[in-house]
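Dropping the structures in below, format is structure tokens.
All of the numbers you see were taken from the coordinates with simple rules; none came from a lab. For clarity, every value in this text was computed on a predicted model and none was experimentally measured. Cβ atoms are built from the backbone, for glycine too; each structure is taken alone.
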Structure I
Amino acid sequence: MKNKQTIGLFGFGVVGEGLFQVLKETQFENAEIVKICIKQKDKKRTISPEYFTTNSNEILDNEEINLVVELIDNAEDAYEIVTTALKKGKSVVSGNKNMIAKHLPELIELQKKHNVALLYDASACGSIPIIRNLEEYYDNDLLQAITGILNGSSNYILSKIFNENMDYHVALKQAQDLGFAESNPVFDVEGYDSLYKLCIITAHGFGTIIKPEEVLNYGISNISASDIKYAREKGFKIKLVAQTLKLDNKHVTLFVLPKLVSPEEYIYNVENEFNGVVIEGKYYDKQFMFGRGAGAFPTSSAVLSDITARTHNYKYEYKKINRDSNLQFTTNTEIKIYLRYANVVDFSHFEFESISERYSSKEFNYVVGKIKLTNLMSLRALLPKIDVFLAVL
């Protein structure tokens, strides 16, 4: 028997309004938005003003509302809304990957303590149902790796660079004009958005909860014509890729880095604002999931999927997290990288285990070699400040 979801919605931006329209157009009988909490009361809206309030307690203290849908940008405000709702015995659907990645252990405990559910498939890859698939289908004893393009904004920029010879800054401006990138693009192009998504995906895929600040993320803002030339000469495209790798039966590692992607890889043809995730297993080889990672309707469709799941009383069981023999996170592993640098001083910070290729010229210098992820992690704060670009091979 389906349970009616009486919804209090926080946020009426692109995704919130998209969700309202989807629910209205599908005439979904088992879910209804009855109140919407907003910040700007006087802003012109497309629906009746009776829906709106600026007082969060009109939702959180309303006993008839049994599901809170949180779709706001601010992670701190989202945390307050979500934790308060869970403590009041209301289930929650959220798309705030920043908040979830940083507070997942606490959020899991609150769900258990108050016998409610927090669903957040929309936090990872928009319309791609990655979290529920990892939670229900893929056993982490067989799962070997998760590799993905998790951010549509950076992928759009790189697609324009490689497919249309567009300058980075021109491509970034176009992405901003189209609404794919924010006015302050750091969250997208420096890999933070992908990082938070990867931490959530890793928790559900491998049962390992990792704090985002422990994981290396490095973005694409320092990409140069020399890097693009190198990639083209070698037959690669550069993509901003998030990876979780099972190293052995006890350890897992993860990072977000630009990657030199060959035509044989599934994600080579993931272009523009689309996302793509490759799930690799011990016996089932590789499986590929592809879809729009952002935008009003792709994200609102993921939110709607979580709402629908709640009509069937669905909740994450966190079976992998609750296992006794969880994989431990480590950066004590080698990866092969391309490093372009301007001068010897910048290069001296990198402690390569071995170098297989080296090039020097008046225009630029690069090396290809193996380096400890621990060394790169120690340089995390320095990397944006020096004239280098690196990518995984």
Structure II
Amino acid sequence: MRGGDTMERVILIKYGELSTKKANRNYFINTLVNSVKNKLSDYEVNIHKDRAKMYIEFKDKDLESIKNIINKIFGIHTYHIAYIVESKDEIIKEELLKAIKSEEFNTFKVEVKRSDKKFPVNSQEYSRDLGALILKNTSDVTVDVHNPELKVKVEIREDKTFIYFNSYVGAGGYPTGTQSKGMLMLSGGIDSPVAGYYALKRGMKLDAIYFEAIPHTSIEARNKVISLSKKLVEYTDCINLHIVNFTPIQEEIYKNCREDYCITIMRRMMYRIASKLCEKYKGLVIVNGESVGQVASQTLTSMRVINEVTNIPVIRPVACMDKIEIMEIARKIDTYDISIIPYEDCCTVFVPKHPVINPKLDTAIKEENKFDYNKLIEEAIDSINTIKIDNSKSTEFRDLL
């Protein structure tokens, strides 16, 4: 563990919420390990894990790149860049003094966690010993147990000891794949990518559905959604983007139905298609970016009338967020600038002047029965194009499935 005068550094990962799992704990941890291995497959790393932590051996030149990847792996609560040394008193002290030379601080605090009870000094006493050692060998520093500039952490285990001074906040949540698949209704707007992010954070795998209405919408609008999918796939391993030709359905709606009910009926058709795609691709839920009251189709009355066409659960992660909150998350996950590119999708291109905000179910059913939507839905599903988007570094997308 010691290479001459050079100490080995590792990335020490803490599980957080995963540690609350009991019988399924190993399943969650193993899923996280597999996710880390997949994401870091292009790097020379060695991954070690137990029930309390994981640590990754890495090449120093790759550290910043690896950190950027780890920041987007769900299931990691916190992580640290730690020195790893033998669990012997004289070696711990020697290497601690070496490591602390690279830190700039005026006040500090030492916290020792002694998991190896065979180590001859208990945690509190050893914290005092190490604090005294630092004071003796470092000029112009003092101890501050309440608000130190530098926290010196020492974790003593049977076969190794970790020394670290930093803490990075991970993405949290559950590892991708610990839940089943959801079907994300992904538009080119701000809300649905954020909804997808939160679904992924709870361990779901996602397919995405994009409804396009060419020539009323453009290829550029589709490319926006592909770009948004690429941002989301950074948090998972693969997203299949199902592109639905919605033009014939949308044209029939606006040709045959009351103008104020067009958005309600359009959304009912989308839910019907999403439900059938759930059945086809084994999705257990529909996920979307609806936010209560934000637009006419997202009043509670509208949601109930629209939702009536499916018995598949619908998850709305941003339902009770306001727009400012959603925009903040969109900026955090780097989807905001893509979402505001001004290419309209089929939800906005035909918006009536006065859409109904409290639709009646019987009226919606009467209006949509003015044309044979079942045939059009089957034709739309039969003509779907699917793009597989994964973590490949290629600038080209995978072949249509």
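Summary of computed values
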quantity	calculated
Identity of the structure behind 20.2 (criterion: mean projected area of the Cα convex hull in nm², calculated), options I, II	I
Which of I, II leads on mean count of other Cβ atoms within 10 Å over residues 127-134, largest value	I
Comparison of I, II - label where mean count of other Cβ atoms within 10 Å over residues 159-166 is highest	II
Comparison of I, II by mean count of other Cβ atoms within 10 Å over residues 119-126 - largest value held by	I
Given 18.3, 56 for Rg and Dmax of the Cα atoms in Å, for residues 31-166 alone, calculated: source structure among I, II	I
